[in-house]
1. Of the structures labelled 1, 2, 3, one was used to calculate Cα Rg over 2.2 N^0.38 Å, giving 1.19. Name it.
2. Have a look at 1, 2, 3 and say which one yields 1.2 for distance in nm of label points 7 Å out along Cα→Cβ at positions 11 and 51, as calculated.
3. When you work out relative contact order in percent (Cα under 8 Å, 6 or more apart) for each of the structures 1, 2, 3, which one comes out largest?
Structure 1
Amino acid sequence: MLNTKHIRRRFERIASGFDEADFVHAATREGLLARLEPLLVDAKTVLDLGAATGATNRLLAKRFKHSHVISIDLAYAML
């Protein structure tokens with residue numbers, strides 16, 4: 001079972017340098033946005049769970065122009 005307190009502490013510690021080493025998140029973000037490209041969705045709200053530093057927030061807002069994008073992460077320092 002995952003210990004969320006332990007996970008949160010680790011992400012809180014690395015938050016300030018996360019963007020320099022987020023190659024896994026970057027690859028995931030690119031793949032997700034590529035899969036969303038052909039979809040015709042008129043979303044009012046988009047929820048980005050596990051948002052990390054919020055790098056995807058701007059891209060989601062651009063993709064879903066008339067929506068409200070909400071970013072949530074377990075570690076407050078990431079946001």
Structure 2
Amino acid sequence: MKANVSRGFRAPNIAEIGANGVHPGTGFFQIGGGGDFKPEFSFQQDLGLEYTSSYLGVTMSVFNNNISNYIYNQRLTGKRRR
């Protein structure tokens with residue numbers, strides 16, 4: 001039997017916060033979050049059971065991951081900023 005519980009953290013980077021123009025690599029216009037972004041947090045758990053004999057090997061695992069304040073790209077609709 002094995003079990004694991006962990007927590008993760010990622011702060012928004014300067015490009016995600018301060019973007020306001022065309023991204024040179026993608027050609028998309030990006031608008032940053034300014035001071036609105038919060039750090040991402042994750043909390044995950046997994047549990048595994050394993051049985052092995054000379055004739056049989058069985059493994060069963062379950063995994064759960066919850067992420068809050070996920071930072072992602074989103075298409076904006078309506079007026080374009082220039």
Structure 3
Amino acid sequence: MIEYIADCIIGTPLRLDSLIDVMTGIPPSVVAQMQVKGMIKELGVWAPEQVIPPEHFFNELAKREICVQVTTRQELT
């Protein structure tokens with residue numbers, strides 16, 4: 001079994017209450033912009049990992065100073 005652990009790292013904003021705004025507002029905004037540009041063509045209800053191109057999504061988050069670090073862990077048998 002392989003386990004993937006994703007950590008989202010952002011800098012501390014000037015106002016602590018704006019941290020919630022950044023983490024809840026920017027990722028959906030990036031996805032909406034991708035839909036408008038036609039990068040997400042599927043209609044209906046899908047899990048994000050099924051329809052969002054991950055490389056573009058994470059690059060867009062990085063442009064907004066949101067870093068996602070992925071660590072993998074595998075059991076050795």
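Laboratory data are not the source of any read-out in this text; all were calculated from the coordinates shown. Note that the coordinates shown come from a computational prediction; the quantities given were computed from them, not determined experimentally. Cβ atoms are built from the backbone, for glycine too; each structure is taken alone.
1. 1
2. 1
3. The structure with the largest value is 3.
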